[in-house]
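Laboratory data are not the source of any read-out in this text; all were calculated from the coordinates shown. Quantities reported herein were computed from a predicted structural model and do not represent experimental measurements. Cβ atoms are built from the backbone, for glycine too; each structure is taken alone.
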Structure 1
Amino acid sequence: MFGKETFHKISLVFLALFFILSPFSISLSQIFAGTSLFFLFASAIQKRKLPHLSLTLVFWIGLYLSFLFIPFLENQSINWKKDIVKSEFGDVWMGFLLLHHSSLTPLEKKQMHRAVFLGAVFLVISGLISLFFHYRLALFVMDGFRYVEGKRLPHLLAHVKGISLYLPIGFQSTHLTYGGLLALYLPSVWEKTYRLWKHDAIRFLFWKTSLVSLLVSGLGFLLLVWNQSRSIWIGFFFVGFLVLQKRKGSLRNILPWLVAFVFFILAIFILFYHTNWIFQRAIDDVFAKRSLENQRIWIHKMNFSILKEHFLLGIGAGNYGEQFTNVAIPIVKEFPALYYDLFITPKSHAHFDFLHDVLMGGMFALCFYLGFLYFVTKQLDQTNGKFLFFLGIFVIFVAGSFQCYLLDDEVLLPFMGLLALLPRKHNVVQTKKQIKHIAISKFLVWQSLGKVSFSFVFLVLWLSLSVTTTYLWSRTEPEDLILHRSRTKDNFPSPLSQLSIGATKPVPLPPNTKEWYFKLSGCLDKEVNFRTKAVVRKKPIQLKLLWDSELKEHLPNSIRVEIRKRESFDQDKEYKVHGERVLKTISLPITGKDHLVTVDPSDQFQEKPEFVDFGFWYEWVSSTPYLPRIQINGNCE
């Protein structure tokens, strides 16, 4: 009834559909990936020949099995739901896509390359639609092509001549997932564009395809910039060194193009930095010690605290959030002001692929991860002319130092799919012409160490550097992370106002400023810790406004202080902003002395914890105004 190749061909069809439709839906991609594996096994049973189990897959399975050591040792059994289905271990099946690696012929892999290219085109098209569409595409489609009140809206990127532009995310739920998919899919378009435009004869023969490919490549690059996944940017930047190492041409031929490309990238970044506030904040937060990136510092502080206690065997699958809370409780007990920062810090994963795996499985996971990395890079080094096509695999490895891309199903599935398309064997033949040129690797002071590839050493060094950097970052003292933020009336950051908080001298304002208003975040009106019930705070909330008499002619002639209250839920989870209200306004007399502002935490009592904030309204007669200094300690005591 069925031919010997029937099941194999059906498996190919579903694998192609998987690559094409992954940019649209994780459910569809899982269904098609699973169906392709089903028919792969059916084909193997029909032929009475088991699929070849590659060493890459062996180490991948070993990595995930290491996550179960602790649950088994502690409980003497494995909880099917907690330890397997609803934990990191549940993603192990995706690695079985690697079984296609040995079952596909070179011609079939070439056909899959076309499917990846088509998927990349759809990914770019969906990104362009989301750039202009004022609802999130995935939610809009799932809700019957209509917007449901309360659903999360996309982030506004900019207004250009009356047109609203939004952060491009395609059909994904976050810009990071879309950035990860761009990293995996875009190189297929760039590789095709490079091949079409490399030779004049091919370019003119297939001029329509060449133009379309060039257009998609350019639009894809712009979406990559607009998407603002900084981890993916860093991944592409550093993986550029691997591309140079792979080039067989001389440094003299490559250098002008390299310099031109670097200046082009810098020009785009400078343009966006000065014209887009979201992009500016994304860059500024990288270099700010105390910013919204504090969450990343807290995550790594927790990571290394957990690692210190569980280095040998790890903490086991599904236990990261609980261990995070265990470490956070004593910190909040010592520094109550840090509860909210730790409360809103994501606790689902380590935001570092390699480190998260080591936390789950300890030393065993470390060995399996490095083994997996070794065999992946070994195969990648055999791609030669197709190296650019698989560039996204390296990008994800590098970018994984900043996010857990390999815990994101939407990214992990196509990542494994690309690994399955890697060539099995490749004989590298060096021509006499190539020998005459100076290899870039000579300038990178690289000498072959047996059979260990340059790519493997590069990634191991990158991981070592990333772990060291995050460890040093995590050593920031908790009290240094307490920050009372100042905001404008419209809740944007107020940099000049921030300078007056804890300052050693008054802060000068632009000449002829007559009025100045800003809000200052205070402290919670209740004492609360993880796993404890919130109780009304006993100590009053207070701050001191300092008066520097030597500059009294530059200080305000009128000072009004608002006592405010603000909600304290996690805005990212609730998809809405904190509600806030003014309790009362106080006019401070100008006496030439310091003013102590005190607030009773029980004023206008609410069941849930709220922030007690302050609003300051200054007025001047002087044409050279200065902001008074404000003194407020961590817990507003």
Structure 2
Amino acid sequence: MYKRIIMAVSLALFTLLALLAAIITDLNDRDFPQAIGSKSRLTISFNESGLSITEAFLKLEKLDTLLDLGLVKIAPDLAGDGDDKIFATLSDNKALPDEFSWFKGNDMGKIVGKDRLANSYPDGLYLVTGNTSRLDEFGDILKDAGVEVIRRDASIMDGLIFVVFERGFATAVLASLALISALALFWLSVRARGRALRVLGGSPTVRIQVQDLTEFSGALFISAGIVAIVASGYVGVFHGWLYVASFLKILISLQVVVISVSVLVAFIMSAAAWPSAVMLATRQPAVKNLRLVSVVIQALTFVLVVANSTPTWSAYKQSSAKATEMAQWKRLADQVSIVFATDSDEMNRMEPLIGEMVMDAESIEAVALSYTYTKEMWPTVDFGKYSTVSFVNQRWLDLVTTGEKDPVVVPVSHHNVSEDLFHEMKEEIDILSREEDSSNLFEQLQFLQPVEGFHLPVAQGGGGESLHFGDDTLLAVVPSLYDTFNDSTLTSMISSGNIVFTGVIDTQQLLERHHLDVQTLRDRGIKGELKVVYIAEEGILQAQFAAYLVWLQNLSLIALTVAFSIATAISALITATLQAKRDFPLRLAGRSWMRILQSRVAKELLVGIVLVVIVVMVQRPHDIGIILLTAAYGLLIVPLSHLLAVRWCFNGVSKRRI
């Protein structure tokens, strides 16, 4: 029966590890698509090489064919309407399929020929799908030509190391270790009497240890095997049999680590609680030496449960906000920014052309602005009831409110804006304005704010790839980007990603119309380039990653709670066994269980309250309610465990089992 309990709890533990392995497999597949056999990825930059775009591609193609690398360049799908990527081969590689699926299976990757790179730059990310044995030679040849090459190989160990240091994943690992310790304590407590009898009978110490640890680890191995078989079958059926091998490598690695730590913890506990000759001679309960260990594990798991309750609850509450954030990023899926691969002098020469391009884009409603100032950026300004101020245009508001049935922004009167904030905004417009006298321009600004509860996204000033979601943002809607800001400001806002354009193809055409394409820039003696990149991809990945963490934190808290419950029950049982000689006559004399237990329960409750206070003082959480609720569970299970334990011992003594 005891083995069944251990197997049942360890099944839950290894299921948590299976989820962790699936997440690592997914993250690994994003970087190294298994469906096309990617083993390495290269980041290549030709900026310092002096090679033209045509020369760079010819050199890559020649080396790819010579060294049989199977290079595939990741590039935006210029023929599509969304934020999809294409994987373009540099040579005729017939071994690759036309399409392939990802581990998550939401969409398909497209393999295309090198002709699709006609309007692309040679710089960027390349996957190696062929022979990797000569990659060092490839890198040396390119470095000799002044090309920067950064190599990264697929590695399960890198994924595992990432798990250890990432807080959300580390919580799952910590929960696993706590559950391991509780299981080891449970196993030793149920084996304590039999072990003491074997010691009394003269069995060698090594033999007793090996037998106990073998049976314990055997139960864990059976549970691990069951989870591995079921999980690999699930992955094969719902994600593809291609991923089973890599998934199993990760899962088995995690399981081996957990089982090894389990056996080590059990061995240390067993050695520390080994029955002494005095204990055997005085006929003391065999579990006596486990008392201190059980108390320590109970206290540690209680602290872990209480300490992790606030971040877990916070992550759970934010899960709906993350879903909203994901939807907002998807609304921006076809928006692109322009990256400047130029020096400052070349950028200054291009500023007038960039201003004209923005004016052209405004005429076809293909450009959006969001530049947000936070309290940290204006530390001396009184923001009043607002946390941020964002300069936006109507196009940005249209993008982030698409699909909303009811109005999500409402007008704000100038009188509701603090004079200090109003004055700072006016000064900022004076500095950035195209006109010397910007007073008339400032009067044309329209002030809005999101309705309560609607977290409208705005782009962080100076870093447009980072969105701020809130319902306390003051929106200053500018009537026209070109009329409001000078060319230098527009160029700066574009380079920081605060001005974005719609569609890759349309933006490429804008660059060509205004003589900012790479060929025209070369003709004018400008070596730099303007690159078009999607803005939403990284945000979508971050939102998905955050969703993973929510799942893991919730499951980890459950695992910690189970570990604490097991440790509390075992500690209570050990205490009841040690106190059986006292409790039995008192109960026979008619004393109630509560009076019998009041002293030991009061001590544990007092220690629990002190630990909760320490956690609160260290964390200083905004929402203390969830900590109190978690602590209430812990303080409730303590007397309940003691009550069940003394009743079980009383029955055992009555029937002469104890």
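To which of 1, 2 does the computed value 13.9 (mean count of other Cβ atoms within 10 Å over residues 518-525) belong?
Structure 2 accounts for this read-out.
A value of -16000 was derived for helix-only ellipticity at 222 nm (-39500 (n - 2.57) for each DSSP H run of 4 or more, over all residues; to 500); which structure in 1, 2 was it taken from?
Computed on structure 1.
To which of 1, 2 does the computed value 4.4 (distance in nm of label points 7 Å out along Cα→Cβ at positions 70 and 390) belong? Intermediate results must be reported in sequence, preceding the final value.
Working: 1: 3.3; 2: 4.4.
Answer for the origin of the read-out: 2.
Between 1, 2, which one scores greatest on distance in nm of label points 7 Å out along Cα→Cβ at positions 22 and 486?
2
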